[in-house]
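Enquirer: Below you'll find the structures, each written out as structure tokens.
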Structure P
Amino acid sequence: MPVEHKPLAIALGLVIMFMILYAIMGSFGWGLPASNEQAIGEVSRWCERVSAGIFREPSNALSNLGFMIVGLLIFRTLSKDSDYLLGLNQFFGHTPVSLLYAGSVVWLGAGSLLMHGTHTGWGASADNLSMVMYILIPWLFNLSQMGGWSNQKLLTVYVSLVVIYGVGREFLGSRLGINLDLFDISIALWCISELLYRYWSSRFRFLSGFSGFIVAAVFGIFPTEMISQPDRYWWVVLFWVPGIFSNYRPVAQRQYYPWFFLGMGTYLIAFVIWLTGRPSHPWCQPDSVIQAHAVWHLLTALSTWFFFKYFRTERGIRL
């Protein structure tokens, strides 16, 4: 086997092995559900009726195959990059960053499938960890570009944050005991770091933090609410983290049209659909094969492909 195809082969093998092990373990039953999950026959937190089969939420679970397929497509794309493309940026060929991104997309599917498929506490942990492991990559990569980090430093910071979150969540809860949702804040940090990457200046390093309030407002958290509850929303101070670590002007540029806008647009549409996938929503149809949360999975999987294509547009600036 050519060496350039090995990461794809390994990823495909792991996906197949994962599904086989899942089926075997599921045939023995998943045991007691997590305390926040519903009993078999009841309507789940994400609208779909809970099944007695190996997939507690069949549509919501199997829709996560979309992430796995996209992740494998990314691995395939990287394996087919021609020699003359290698070195254009870190999303061409098998670089530590590109492999981390591709692997995290595959793991997004596996983690979410474990939560919706098993309804266990450990499945929920896998789901939350997979989301954090993906969303950390874009903004940390941006900071590494503007902070002059080596790949080794980038991976060290990444692994450290993943371990701290993973261990902290198990012992302190999903908000780490300090009312901090690392996934949610990372969405804001990604947007802020993208603005910095595009409009970097010494002055904007400070001003960029205020854009985090706009991101929060898009998702329904407004400045007035934050100001009135500082103990709950203390984490707004983290909006200035990208500016603190972005010491240098980027030496490359990216093309935002069409891939970045497609990625953001797809994600926002998916988020609106996600809001309808709750039992309390009038559109909830528990026995339907088409579930809003499943559509959310498929659209967000598509957005990870668009963002991959976006990062591949980066080119060095000729001085």
Structure Q
Amino acid sequence: MWIIQQEDMLLPVAYYHVVFTLPDVFNLLCMYNPRKMYDLLFTSAWHTLNTLATDPQWIGAKTAATMILHTWSQNLSLHPHLHCIVPNGGLTKDGKWQFPKKGKDNFLFPVAAMKRIFKGYFMAKLLDLIKDEQLIIPSGYFEKYGGKVPWRRMLYDKEWVVFTKKPFSSSKHVIDYLGRYSHRVAITDRRIKRSDGELIYFKWKDYKEGAKKKVMRLKGTEFIRRFTMHILPPHYRKIRHVGFISNASKAKSIALATKALGVKIRQLLTKSERKKIALLRLFGNADIDTCPCCQKGKMKIIFGINKNRPPPPDLLKKIKNQNSK
């Protein structure tokens, strides 16, 4: 259903893939303060995109982005970064669509400007959090870099990683990307080759050597340690829609953008309509209550389990008795 919702929100324009990465100096702070650090990553990335989009030199309009948080690298080390899917342009105050004013079709914003704004905003807000004692600072953290002042100077001097990939060639490619990566976890089963009781072997790509494919082996305890670093805080939203596709204004804004682009205006699908389409894609039939054997009888729900609570004791006892037979 989530993918269907994204399809419904797509506009007939090119979409850019922008990536914002935190320097590894922040890894320990992320481990101790994941919610605050990742929230700051989201807000800093959006501040960067929004600042450049609203600048008349580049677009001069309100843009949008679907932002997806990933915290891992190929070898399961901590590597927090945001994947942002950004439309080619934005909505002006008078409801018109404004394409980027400079560059060719594969250009959105200057990378140097994005790096400068992202670094400056993130550092300013991070220093405020530290000053207000809102972060847990591990013992000896600043001393490792010679003190707080050298730490801060090093981060301002450091080259931060922000880059824009070539735009997706079609809306289908945008959806394919979102479908593959939006709900991905740190490692998939197909990458794990085997376990010998002590070591776990898994495939990974070493991007420092041109994405060379390798096999890494880790002790079971180390594999689990690395994997658990990527478990987010409870109820944390790792996918966010910002700008004119934020939940507060997306229906009205998408209708305005569609009209401005000369496309027939249509209402966004309701939740029940999205569910019906999802069932059709999954089962070829929106009516999943029909008996799969006789195709006539209707199955009925006789009991439901609240996912936030354990099953009732009577049900557990019944299941245990059935399994013992």
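Bear in mind these aren't lab numbers, they're just calculated from the coordinates by the rules spelled out. Predicted model, so just to flag it, every value in this text is computed and none were measured. Cβ atoms are built from the backbone, for glycine too; each structure is taken alone.
Enquirer: Which structure, out of P, Q, was Kirkwood radius over Cα pairs in Å derived from, given a value of 20.8?
Expert: Corresponding structure: P.
Enquirer: For the read-out Kirkwood radius over Cα pairs in Å, for residues 81-176 alone, a value of 14.6 was computed from one structure; give its label from P, Q.
Expert: It was calculated from structure P.
Enquirer: Which one of P, Q has helix-only ellipticity at 222 nm (-39500 (n - 2.57) for each DSSP H run of 4 or more, over all residues; to 500), as calculated from the coordinates, equal to -20000?
Expert: Computing helix-only ellipticity at 222 nm (-39500 (n - 2.57) for each DSSP H run of 4 or more, over all residues; to 500) on every structure in P, Q gives -20000 only for P.
Enquirer: Identify which of structures P, Q gives the largest calculated value of distance in nm of label points 7 Å out along Cα→Cβ at positions 113 and 257.
Expert: Sorting by distance in nm of label points 7 Å out along Cα→Cβ at positions 113 and 257 in descending order puts P first.
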